Structure I
Amino acid sequence: MTGIDQDRALPIDPDDAFQAVSNSRRRQVLLSLAQSDGPITASKLAREIAAIENLVDPSEVTSEQRTRVYISLIQSHLETLDDLSVAEYDERGKRLMTTEATKPIARHIREISRSCYEPEEGE
């Protein structure tokens, strides 16, 4: 790759990268997965994401909150991430594993998140 920093390059098609990060739940899945030491279950991801979305500690997430997130992960987001090759989804075990694209795309998500800010009124 000429002119591209190999450490910052994503090993996927740009359209796939944009689709992967176009949803906040998928972004959170990728961030959590990139920080894990191994496979992570859909149930654990659902609890983490429900806690973030409801601004509570994971131990305070209700069954209803977790289930709502779990269903959307299972029915849509985890397969999408697998189809885009940014994560590997084991449908039978309901587990997600990293691919070579997981950590680089998570790094870009963190960089973009740090670079964004809420403009003050009047700007």
Structure II
Amino acid sequence: MNMNFKYGMDELPFSPATPSDSHLFVSGQGGTDPITGEVTADDLESQTVLTLRNISIILAQSGLTLEDVVKVNIYLKNRTDYETFNRIYAREFPRPYPARTLVYCDLNFDLLVEIDVVAQLRKQAR
């Protein structure tokens, strides 16, 4: 797995993703440029789309897509963004939707959203 993602600073003590025998656990991703680690937008839609794109890139390195995701954890900065986020999520995430948890919290790097996922490994990827 080529994991050349940055997170706003170098050498953070975690991996972009870690496989088990049956699943790939993708660390929290935000709306940052995957090479520079810089936040590239200050609106929820742009950050959400880029976050899911970053997750998709990590999944693809293991031969997976968003369709393989079985669990999603979402962290939103603003409670007032709930309905807007759901519209973006429904448009960007394939059906059937995976299990999901959403919580509100303060986020690093001026992020408005952070998402981590668990994906089921395909038999050939195991």
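No lab work stands behind these numbers, since they all come straight from the coordinates. Just so it is clear, the structure is predicted and the values come from calculations on it, not from any experiment. Cβ atoms are built from the backbone, for glycine too; each structure is taken alone.
Values for this structure:
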read-out	value
Structure (I, II) behind the derived value 13.2 of mean count of other Cβ atoms within 10 Å over residues 51-58	I
Which of I, II yields -7000 [helix-only ellipticity at 222 nm (-39500 (n - 2.57) for each DSSP H run of 4 or more, over all residues; to 500), calculated]	II
Kirkwood radius over Cα pairs in Å - structure with the largest value, from I, II	I
